[in-house]
Each structure stands twice: as C-alpha cells, then as structure tokens.
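Computed from the coordinates by the stated procedures, all read-outs in this text should not be read as laboratory data. Given the structure is predicted, the values throughout are model-derived calculations rather than measurements. Cβ atoms are built from the backbone, for glycine too; each structure is taken alone.
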Structure I
Amino acid sequence: EVGRVFRNEGIDSRHSPEYTLLEAYEAYGSYETMMELAEGLVAHAAQQVCGSLVIACGEEELDLTPPWPRRPFWELLEEFAGLGRGDEAAIRAMAEQTGAEGAQTAHPDYLAYHVFEKLAESRLREPTFVVDYPRSISPLAKATPHDPELAQRFELYIGGMELAPAYSELNDPQEQERRFLEQVGREEERERLDADFLRALAYGMPPAGGIGLGVDRLVMLLTDRQSIREVILFPLLRPEEDG
C-alpha cells in the first residue's frame with residue numbers, strides 16, 4: 001500500500017515528519033525477495049521517468065541496472081570508519097567523536113549504527129544493499145542462519161541516501177517477546193510490550209518479507225533534487241524565530 005505517514009523527527013534536506021511510504025509484504029517471501037522487488041521497482045521507475053537506467057545525481061551519473069551489490073554492514077563500517085565487529089572501545093570513542101548521545105552507556109551496536117550513518121552512508125553512491133545488520137538493532141527481523149547475532153535485514157542506499165529498509169519478518173511470538181524484553185531491559189517493564197502484536201503473531205503468521213520504500217526520496221532521486229521539500233506539495237517548515 002502507499003500512504004501518508006507521520007514520524008516525530010527533525011526536518012532537514014532528507015527528513016520530513018510527514019512523508020509518503022510504499023509498504024509491501026510477501027507471504028512466504030524473505031528479505032532476498034524484497035531485494036528483487038526493490039531492484040525491479042526502482043529500475044522500472046527510472047526507465048519510465050528518465051528514459052534510461054543511467055540517471056543524473058548532482059554532478060555524477062548513477063547506473064541503476066540490476067543486480068545491485070550486497071555488502072555486509074560490518075564490512076562497510078570497517079572500510080569507511082576503520083571499526084571492526086566487537087571493537088567496543090573504538091566504537092564508543094568514534095561514536096563520541098561523531099556526536100552520539102550516551103556514547104559510554106548505550107549498546108555498542110546502536111553506536112556502530114550511528115557511526116555508520118555519519119561516516120559511511122553518504123559514500124554509498126551506486127545502488128547498494130547493506131545487509132547483515134546486528135540483530136540487537138533489528139528486533140522485528142529474523143536472525144541469519146549463518147550467524148544468530150546478525151539479522152535478515154537490508155537497507156537500500158542510492159546516491160548516498162537510504163531509500164528502503166526491509167526484513168525477513170520475525171514470526172515467532174516467543175522470540176519476538178524475548179526481543180522486546182531485551183529492548184525494555186527489565187522483566188518488570190513487561191507491561192510496556194505490544195501485547196496486541198504478540199497475540200496476533202501467536203494466532204499464526206507465515207514466513208514473510210516486508211519492505212518500506214520512501215516515495216519522496218525516490219522522487220528526489222529520479223528528478224535530481226537535493227531537498228525533500230522540493231518534492232512534497234506542502235512541506236512542513238521550521239518555526240519562524242521570534243524577533
């Protein structure tokens with residue numbers, strides 16, 4: 001489905017509290033089938049809008065011809081930030097340097113993701129699926145079969161901008177409850193869990209892949225616009241300063 005959604009976040013050239021999202025789920029699919037869907041959808045849109053799979057992006061050209069590379073999260077973090085998986089002290093130090101809140105107390109995987117956004121995201125110019133994110137920051141995604149600490153999750157980057165996250169949806173209600181408890185931190189916080197969601201999972205959910213693609217960002221990409229405000233009909237503005 002395609003709809004307007006709202007998120008309590010700041011306003012900048014790529015973020016708006018109100019935006020358009022394409023959300024899709026495929027029963028008996030996975031994050032791998034979502035990669036195929038994303039490749040086909042974006043490539044088709046580019047061909048229809050731009051007349052070519054090679055599009056302008058500022059002063060460079062991007063080739064959107066599938067298939068697109070799959071690059072593991074930790075591999076890219078080491079390439080662009082020099083941080084290895086499990087190097088907690090270095091991750092905390094780099095997170096503090098890049099302005100992360102709670103750099104000495106937050107879970108190191110959350111800090112690694114912060115550093116990734118600051119140092120790696122803008123350098124992913126050609127279409128790239130970043131895969132194998134830490135499971136600890138992906139509570140709704142299944143673990144990978146080759147490593148239980150990694151998630152069947154990807155984020156699609158094109159032109160240094162994230163266009164779509166996707167998962168192999170976690171459909172085990174007991175595992176989902178355990179993940180939620182990990183997030184809230186204490187057993188006595190159980191009342192904060194989404195009981196309705198857990199009950200729905202317990203009724204039965206088939207394996208599925210799910211994706212959420214930012215339509216406004218896709219329009220930015222295909223029309224070579226640098227600000228999301230240029231592609232939203234009535235964008236929200238920052239409050240005018242007093243005086």
Structure II
Amino acid sequence: MTLKQPARMSLAEQVAHQMDSMIRTGKWPVGTRIPPEPELVNQLGVSRNTVREAVRALVHTGMLETRQGDGTYVSSSSDLGAALQRRCKRSNIVETLEVRSALEQEAARLAALRRTEEDVEEMLRWLRASDAAETIEQYIDADMKLHQSIIRAADNSILTELYEHMTEAIHRSIGETVERMIFSPASERFVAHKKIHKEMVEAIIDREPEAATQAVRAHIEASQQAMLRQEQGGSA
C-alpha cells in the first residue's frame with residue numbers, strides 16, 4: 001500500500017483518506033482488524049502520531065472502532081453507514097419493523113422484476129437452510145441471509161447499502177420475532193411464518209411483483225402481531 005497524496009490536505013488527512021478508501025473498496029472489510037500501528041507506519045512511510053491522528057478521525061466518524069487490548073476494527077463501510085448504525089441502535093423493534101416493511105416490500109417488487117438465476121439459487125439455498133435449521137440461532141441466521149439475498153436480487157445499490165447498514169437492527173428484530181413465535185402458545189404461528197417466506201420466494205421466482213409485495217407485507221404484519229401479543233401477555 002503506497003500513500004497517495006491529494007492536494008491541500010494535511011499528512012494525517014491524507015492517511016485518513018487512504019484508510020477510508022481501503023474500507024470503502026472492501027480491502028478492509030467490515031468486522032476485520034486493520035493492520036497494527038507499526039505496520040501502517042512502515043507501509044505509509046509516516047510517523048506514529050500521523051497514523052494515530054488518522055485513526056482517531058475515522059473512529060470519530062464511526063468507520064473504525066478501537067478495542068482495548070485487541071486493536072482497531074472496521075465497524076462500517078462509510079461514515080453515512082456509521083451514522084445510520086448509531087441511529088438504529090436507539091430505535092425499538094416496532095420502528096425497525098416499520099422501516100423493514102418499506103424497504104423489503106420495494107425490494108421484493110424489484111427482485112421479482114430483476115432477479116437472475118443466480119439470485120434464485122441463493123434465495124432457495126437460504127430457504128432450504130431455514131427449513132433444515134435445528135436451533136433458533138441457525139434459523140435466525142438463515143432467515144437473515146434469505147432477506148439479504150432478496151435485497152441483492154433487487155439490484156439497487158443504494159437499497160442494498162441501506163439494508164446492510166441496518167443489519168444489526170434487522171437481525172435483532174428477526175431474533176426477537178422468531179423467539180416470540182416459537183415460544184408462543186399457538187405454535188402454528190411459527191409454521192405460518194415459514195410458509196410466508198416460501199410464498200415470498202415463489203412470487204419472486206415466478207416474476208409476480210404484486211404477490212411478492214403482498215407476501216412481505218403479510219410477513220411484517222405477522223411479526224408486528226407477535227410483538228403485540230407478547231406485550232399483552234401472550235394472549236391470542
């Protein structure tokens with residue numbers, strides 16, 4: 001990695017700009033630890049103080065996160081994403097479900113119009129994985145990946161990026177909804193939850209945007225009802 005030098009920027013700003021580029025292009029993926037300080041100093045040919053200042057700047061934006069005794073990790077692929085992640089952490093499950101409803105209905109509609117055979121294979125892969133799940137954790141993971149595959153099939157880069165930045169909040173909403181359905185007095189609600197997923201994927205495969213949108217709406221409404229029943233003490 002060689003330091004590029006945009007004009008009219010301090011050395012620390014140049015280093016921060018270079019690190020920002022490494023993150024945005026995926027060379028430093030979200031969740032990974034960046035090279036240690038001595039390695040960055042050698043790679044970029046700058047002082048420790050310059051590297052530290054650049055890291056602090058990206059920590060401030062939320063793109064990097066320092067972990068005491070463990071190093072510095074990439075926490076977001078953009079400063080906008082970091083801001084959205086911070087906002088999502090302050091949201092409740094009801095708000096998250098409402099935003100999911102808006103994003104996922106449009107994603108399903110677009111996916112039904114634009115999906116490729118590769119998209120279909122990926123959706124079916126995670127649909128089968130959810131059916132085969134033996135634990136709640138396995139089911140939640142497959143469920144999350146199924147929704148992400150539908151988002152990608154919509155072939156809209158802004159929609160995909162927005163959804164990715166909401167991953168933590170969405171994962172939390174899926175987890176809480178599934179757990180409440182599984183432990184609900186009426187276990188058929190969980191069976192219905194899985195059935196809606198199948199209908200959603202089938203509508204996308206059959207290129208039926210209206211049916212796909214309706215399936216997503218039914219899915220989110222079922223999740224909202226599960227949350228409401230829990231608040232009311234599990235009554236039907």
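From which structure (I, II) was distance in nm of label points 7 Å out along Cα→Cβ at positions 129 and 177 calculated, if the value obtained is 3.3? Attributed to the structure labelled I.
One of I, II was used to calculate helix-only ellipticity at 222 nm (-39500 (n - 2.57) for each DSSP H run of 4 or more, over all residues; to 500), giving -10000; which? Label of the originating structure: I. Among candidates I, II, the computation of mean projected area of the Cα convex hull in nm² that gave 15.3 used structure II.
Source structure of the calculated read-out (relative contact order in percent (Cα under 8 Å, 6 or more apart), 26) within I, II: I.
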